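What follows draws every value from the coordinates through simple rules; no lab data is involved. Just so it is clear, the structure is predicted and the values come from calculations on it, not from any experiment. Cβ atoms are built from the backbone, for glycine too; each structure is taken alone.
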Structure P
Amino acid sequence: MIPYGRQVINKDDIEGVKKVLLSNFLTQGPITLKFEKAISNFCNSKYCSSSSSASTALYIACRALDLKKKDIFWTVPNTYASTANAGILCGANVDFVDINYTTSNICVESLKKKLIAAKKKNKLPKILITVHFAGLPCDQKEIWNLSKKYKFKIVEDASHSLGSKNEKSKTGDCKWSDITVFSFHPVKIITTGEGGILTTNNKYLYDKIKILTNSGISKNINFYKKKINKKWYYEQLDTSLNFRMSDINASLGLTQLKKIIFFIKRRNEIAKIYNKYLHNLNIILPEVSNKKLSSFHLYVIKVNSKLRNKLFDYLINNGIDVNMHYIPLHTHPIYKKKFKKNNFPNSLKHSITSISLPIFPSLSQKKQFKTINIIKKFFKQQ
């Protein structure tokens with residue numbers, strides 16, 4: 001089977017991990033700090049803090065922004081469960097903003113309308129979590145301007161989009177957000193096995209993030225209630241859990257990061273080949289923008305809803321392990337009492353028309369054209 005995504009691991013990655021395994025520090029050592037600094041430099045952010053996953057990073061971000069019981073936060077239905085879970089676990093109430101069907105990102109016009117209505121009801125969100133779907137950045141600058149007008153904080157769920165750009169702004173520079181979160185799951189742009197990271201330009205938020213990542217504990221004397229300057233001393237300042245990344249994971253991230261320019265270049269090359277050879281079929285292809293650089297974590301096509309399941313099964317039966325991203329959150333059992341299926345029509349339409357095709361840096365031209373030819377054969381039979 002040709003997978004829809006997979007990691008690319010070479011000798012440098014293996015040697016980097018091996019070096020840490022033979023060192024004195026498997027965790028809480030210098031390599032994690034080195035990786036955080038490298039990501040911060042790459043993204044042009046002031047501060048960076050690693051975590052055990054993007055899911056925990058999203059939760060930490062919500063906690064750092066003081067999201068709590070009875071607060072309201074918004075995100076999109078077209079995302080992984082963790083995006084909403086992060087706020088719900090803080091005790092807050094979730095609501096959704098529909099996507100733009102063409103980009104699969106948050107629809108700014110829908111957001112504007114929802115904000116106007118929410119202000120009248122005194123139910124504005126404390127936090128908006130934007131999701132850069134498939135690697136394409138949202139219209140973040142416009143959303144940032146709305147956040148200033150309506151007084152809400154922004155977390156970018158950039159799990160898909162390390163290395164993407166919005167105009168001249170790199171995703172993760174937090175030019176138009178308070179905190180950005182990235183994922184290092186094996187199918188993402190680079191991998192640490194499992195892992196996530198948060199970037200911010202706010203020192204206060206960074207300090208809170210560090211404390212929340214470390215079970216609510218600080219060894220920074222500047223935060224102590226008792227000014228005891230002893231190496232053995234620490235204070236618990238909040239309630240949290242251990243969400244740290246190990247040096248083993250960070251070492252893999254460091255060697256992976258050295259290859260990120262090549263990885264993104266290859267993903268864009270693969271996307272261009274798909275666009276070239278699939279454009280004359282009855283398929284909606286991913287939007288390509290001159291103002292934005294997508295990191296193409298996913299290559300998502302959209303077909304007639306009556307054909308989607310047939311094409312999906314046809315590809316699977318012919319050795320192409322395609323996937324679908326995502327079943328809208330509001331349609332899952334835990335949300336059914338609060339939302340109706342048709343509340344967010346574009347997210348629903350996306351879920352019944354989309355297919356994620358294979359895209360990863362080591363995908364060979366032979367395997368890509370096998371995928372293309374199977375799709376063409378399917379449409380000839382219709």
Structure Q
Amino acid sequence: MYWWLFFGPWTWLFHLMSLLIPKKKGMILFGSNEGQLYSDNSRALFEFIQTKQTHIQPIWITNNPDVYRQVRSKYPRSVVLAPSIKSAYYYLRSEQIVLSFGWQDMCKMPWLPSKYVNQLWHGVPLKKIGLLKSQSEIKKDYGKTADLFIRNSKNVNRFFIASEYEKKIHSAAFTISDDKFRITGNPRNDHLYMMSQKEKKPGRTILYTPTFRERGEGLGKNSQVLIHPEIDEEQMHNFLLENNANLIIRPHWITASHTFSSDRIECVDHEKEPDLHQLFKEADILVTDYSSAFIDWLILDRPVIFSPYDLQEYTNKNGLLKDYAELVPPPICYTPVELFSSISEALEDPSIHTEQREEMKQIYLEDMGGGACERILEIILQEL
């Protein structure tokens with residue numbers, strides 16, 4: 001209804017209003033996943049600040065009515081639904097904004113020079129992102145907003161990351177100067193570090209988290225893959241039955257969900273459970289492909305198995321930062337036989353490959369441990 005204000009010929013007026021309307025001390029606007037979800041690092045920091053006695057007024061902005069109701073039920077004065085005059089008002093009055101993806105997290109409102117931007121990002125990338133891709137690839141990914149995405153990705157005041165390794169990637173991908181980075185750890189991982197200190201009863205739940213392939217046709221196809229396209233539902237069901245195990249499939253948030261007839265297979269999309277880490281609590285083995293979710297999983301030191309069944313095709317389309325075998329710990333499985341064998345082995349001996357997992361954790365997450373929210377809040381308070 002009000003989008004013409006933000007992208008039409010009246011955009012200049014919006015910028016002028018931002019200079020005239022005074023900022024409210026301590027008001028910070030939080031968003032994530034293009035305004036569609038209540039999740040990721042933004043959510044973790046938002047909820048952490050709600051527990052602290054500070055002069056900060058955190059506001060969650062969303063364009064999803066379901067998310068609006070979800071947040072409002074817990075924080076009735078700390079959420080706004082966009083597009084609306086109220087959301088535009090909050091955006092104009094806020095001193096700072098907090099993102100986990102990009103400018104779209106603010107429900108596609110325009111970047112304003114008066115805004116102090118905190119970028120939390122959403123994981124250590126394995127594939128090429130930003131300017132690490134070719135111009136044609138960038139335009140394919142972001143369409144008409146490609147130039148705007150790259151330009152606005154540079155316009156951050158603070159970029160919070162988990163390691164020196166991650167800093168090198170984002171610095172090159174978005175031409176961000178080193179002085180803007182702060183190595184603090186990821187807010188969403190704070191509770192994983194606490195969880196890792198608690199003993200979990202051995203179980204037999206397998207979590208499969210395939211990554212996003214590409215926008216367009218067949219978005220539901222990937223959620224129908226049962227860890228490998230050559231494994232059908234009957235084969236998967238029989239394997240799970242023989243091993244007294246269950247499979248949870250977590251499709252990417254852009255990918256459609258799917259229903260299976262097997263009582264041992266469940267597809268849990270973001271509508272059922274927005275927070276992937278809640279699924280981590282009950283999972284004993286992670287199976288994935290190119291998703292950086294495995295990096296968070298490393299904190300728990302539980303088995304992870306890789307199924308890059310379309311490695312060549314995916315690499316050609318998206319590009320990886322390194323050779324795949326350098327990016328992930330073992331085992332890497334290319335066939336159904338290898339996958340079934342590795343899962344059976346991990347079910348019987350969860351400690352297998354633990355040393356390799358620890359080596360990868362040191363690269364991606366260093367020795368930060370928990371406390372990321374506290375570190376970031378301290379930095380934000382210094383700027384208010």
Which of P, Q yields 25.4 [mean count of other Cβ atoms within 10 Å over residues 51-58, calculated]: P
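Computing distance in nm of label points 7 Å out along Cα→Cβ at positions 35 and 347 gives 4.6 for which of P, Q?
On the way: P: 3.1; Q: 4.6.
Comparing all candidates, it corresponds to Q.
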Structure with the greatest value (metric distance in nm of label points 7 Å out along Cα→Cβ at positions 131 and 211, set P, Q): P
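If relative contact order in percent (Cα under 8 Å, 6 or more apart) computes to 23, which of P, Q did it come from? Don't skip to the end; give the middle numbers.
Values: P: 23; Q: 16.
The structure behind it is P.
Name the one structure among P, Q that mean count of other Cβ atoms within 10 Å over residues 83-90 of 22.2 was derived from. Each step should come with its number before you reach the end.
Values: P: 22.2; Q: 16.2.
The structure behind it is P.
Among the shown structures P, Q, from which was the value 5.9 of mean projected area of the Cα convex hull in nm², for residues 27-98 alone calculated? Could you put the intermediate results ahead of the total?
Working: P: 5.9; Q: 4.3.
Working through the options, I get structure P.
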